[in-house]
Structure I
Amino acid sequence: MDMKNMKAYLISLAAGVVVGLLYSVMQVKSPAPPTVALVGLLGMLAGEHAILLVRTWLAVGIH
């Protein structure tokens, strides 16, 4: 990952934290999906990257 992408991720994370803090201060319930949905999304991303990792291993001959 290059610095440009890393910077975008960090800005996105910082913006999310600021909005979360504002919601907390204003005592507003976050419109974010439930934790279960976020864990499912994380699993989907992990599975996607696992497939790419296995394909790379097979392409270079690591078993």
Structure II
Amino acid sequence: MGSMSDKVSGKANEMAGKAKQVAGKATKSKSMQAEGTAQKAKGKAQVAVGKAKDKAKGAVDRM
């Protein structure tokens, strides 16, 4: 994946994870809350990968 698609996918996963957390709290479903937390963490990791790719590309471009 490119850096932009990593960041977009990551943000989508963060939002979906947050929605699952809220739904889990509303329905008192611990498993849905946990699933949402995991998906949100996955999204944050994807965004971090995208940002790292941007930095690496910037460093290469400056050479």
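Values in this text are rule-based calculations from the coordinates and carry no lab data. Owing to the predicted nature of the structure, the values given are computational and were not obtained by experimental measurement. Cβ atoms are built from the backbone, for glycine too; each structure is taken alone.
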Of the structures labelled I, II, which one yields -28000 when helix-only ellipticity at 222 nm (-39500 (n - 2.57) for each DSSP H run of 4 or more, over all residues; to 500) is computed from its coordinates?
-> I
Work out mean count of other Cβ atoms within 10 Å over residues 33-40 for each of structures I, II, then name the structure with the largest result.
-> II
Which structure, out of I, II, was Rg and Dmax of the Cα atoms in Å calculated from, if the result is 17.5, 56?
-> I
